[in-house]
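Taken together, the values in this text are just the output of simple stated rules run on the coordinates, not laboratory data. Everything quoted here is computed from the prediction, not taken from an experiment. Cβ atoms are built from the backbone, for glycine too; each structure is taken alone.
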Structure I
Amino acid sequence: MDAGAQSLMNDQRRRLLKWLATGVGVSAISAFAGNGRSEPGRRTRVVVIGGGFAGATFARTLHQLDESIHIVLIEPNRFYHCCPLGAEFLVGKRSEQSLMFDYDKLARSGIEVVHEHALSINAQARQVSTRSGRIFGYDRCVVATGIGFRHHTIAGYDAAAAEIFPHAWAGGGQLRLLGRQLAEMRNGGTVLIAAPPDDYRCPPGPYERASLIAEYLMRHKPASQLIVLDAKHRFAKQAQFELAWKRLYGYGSADSVIRWIGSREGGTVRGVDVAKRRVLTDGGPMEGDVINIIPAQRADDFSHRNGLAADHGWCPVDTQTLESLQVPGVHVIGDAAYAERLPKSAFAATCQARVCALAIHHQLHGLPLLEPRFMNVCYSLCGDDYGISVFLDYQRDAASNILEVETLRVTPLEASREDYRREAMSAYSMFDSMVEEAFG
């Protein structure tokens, strides 16, 4: 690698390490913590719905800004099963417990954690109702409930079919099911992965999954093959992934463990036949021993029921505050939010959480709103000691409400073996940092 490319990679790592050490906006958080505290006798209430990376990071950040705000986090599950690094669990590289996090530290810090299903938001009354009938009033509400699936876009694929052809695009049971199917598959079998059209959670995710499954097959079922059937004609970090596949798995050769069939080559999956263990693509039917269908996505059902989603399926927001453009007084962060050009990733979700916490703090206390900056860093693992990344820095265009990409950097194709190792180590460091920020 030439000196210029090496310098860019080092600069990217320095900026990421700064974020890992301090968090996006931490100087502003430190500066404003304690400013404009609520008046005695009246506690401002903020209700957060959803306890993933976005919701938990938001709750902890706002609590740091002003401990007098009464924060209620409504989350039905007692453990959060996270998606980042889930591909390692699929192939036996890490335990499920390493991807599960509870809410004990949030509760001990003074955040009220309520393990219930939120049902509805009454924006006029400023109330959230739960399945058990409890009602929580709020001054501001934050929705961080994630994605839902557009099952109808693939004929024959529904929640029942997902128990045979799992999507595994959420932690927990679906991930366990796909992992078990991979372990039980015969040597010489075929794994099919159907990658979805844009927009969806974690754009490089299907290809990281394909990479680690290919590595697993080479080691444990060497007569097997993996085929990615894609609804897109190109994908995130494609040149970097394909170079890794060529080096590690013989991609492009007659003996390749992995194949990728894009939409222009007939890779789009249009239907499934569960009984015959077959998918129907634009290029014809294909059979597989293990079939992983990742369907098209949208904001979750809660967001749709409560009028937060637009016709395109996602929840449009003001990119200065993350407040919904559909329902006033309600903010949407994380994967459900539509902030144009900002990917749906765990890192982006935590960035949104901090921006939103600062904005709500300022709104509640009559302080001038800040002009936010957004970042996204996404690491992908292609094999042992082989990581790749993309780094994006955004500038908000106030007139259009669009986050314009100001900086875009990917792992150079001429990176060294040591660079790839460091990228992999940075992936683990970033994961640990996000977990610490969200769950303590």
Structure II
Amino acid sequence: MSESILRLILDAHRARRRGGKSIVQRQQARFAEMVVFARTHSPYYRELYRRLPDRVDDPARLPVTSKSALMERFDDWVTDQSVTRDQVRAFVSNVELVGERLMGRYLVATTSGTTGTRGVFLIDDRSLAVTSAMALRMLRDWLSFRDVLRIMAGGGRTAMVMATGGHFASAVAAARLQKGRPGRAVQVLSVHTPIPELVAQLNRFRPVVVAPYASMAALLASEQEAGRLNIKPALVALSAEGLPLDEYDRIARTFGTKVGNSYAATECPFLSYGCEHGWLHVNSDWVVLEPVDADHRPVPPGEPSHTVLVSNLANKVQPILRYDLGDSVLQRPDPCPCGNPLPAIRVQGRAADVLTFPSTDGHSVTVAPLAFGALAARVSGIQAFQVVQTAPANLRVRLRYAAEADADRVWQVLHAELMRLLTANGATHVRIERAKEPPEQSPGGKFREVIPLR
């Protein structure tokens, strides 16, 4: 299953240079190959696809899969029948093994289970090689020759601010990176560290590359603005949650550097990367991304999807085919002005994070999660924001205020803006309460801005 990274890098370069037709040809061939491999080596897919023709190159012909369905049939899903769910569970229960290989063959990454089901995913050598090739494609787009020189002059010091204490994908990647770069070139900092202590650690380390979750980058930018943090990175590479577009500009302006953004998942770590125009370009030579409605029917470019289906065309030990990722995306209907021929999208939020309220006429109204995040970004004095639906018509708002902010004044402005948003959507009777506790992180170290009623 191993692949030459150099060959993959050259192929990725050729695909992009030759444009859309070449990219689509690669995608179709790899998709058909993956379907054949999955039904040949995975009992789960053999059963699922038993009524399909021998060759399938149209994703729409395949049934949809989900995290819960795959985890339930774990032993039948994996194509290496020597791997069992019990083995993997025992492996991930030991945090000393983060970044090590299960049975000497596979890396293991887990999801935190914020959507209700904890995921456990194996990463084979082929997937690792493709991830490396796509990372180089991304960095070539983000960095100039001068940026590379700055990073080299700074010894490549990289601070990764992420969840620790588990086999999360970011922690696994950090452990591998530390092994590949001996010494103190890579420092892993926990997102659970109190902000003052985290700021002190970053000031001492003086990283030239900072790789935090997006929400943490926003907090660190506020610390830099306040003068408590004083670092000069050549690149801030963001991951995990999305932010309002003007937040990316604020982070870049505050640190005086380039900000690279990516949208990926544990199920497909090389999914996409951002450009200077605020769009995310899907690595569609190795990924099939399908924006769909609630019934899994295609949604045309230019319209927000209900969810998105992803097919990972690299990982053969655990084939991910037409997998419901749960995110709402909008695909750009025209070519991106950056000139990148790869499809361009923006993430609108998780479909599971949409808030639904009863309306006065007996029906229900929904509000997208991004609407709340964009609103909070317009209110000055807020470092972090989280809204929790505690009852059908009740929202509890958690805030972390900027140091110099008048908390009561900030709350008055935010409350008025929230009421205006809800009124515009027909949810006039929703009650908004001010929480005493600050925003809370998920087990994976991320901040969910919107937490619907369960």
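Data table
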read-out	value
Which entry (I, II) yields the derived value 14 for relative contact order in percent (Cα under 8 Å, 6 or more apart)	II
Per distance in nm of label points 7 Å out along Cα→Cβ at positions 56 and 200, the highest-valued of structures I, II	II
Computed 143 for volume of the Cα convex hull per residue in Å³ - originating structure among I, II	I
Ranking I, II by Cα Rg over 2.2 N^0.38 Å, for residues 280-391 alone, the structure that comes out highest	I
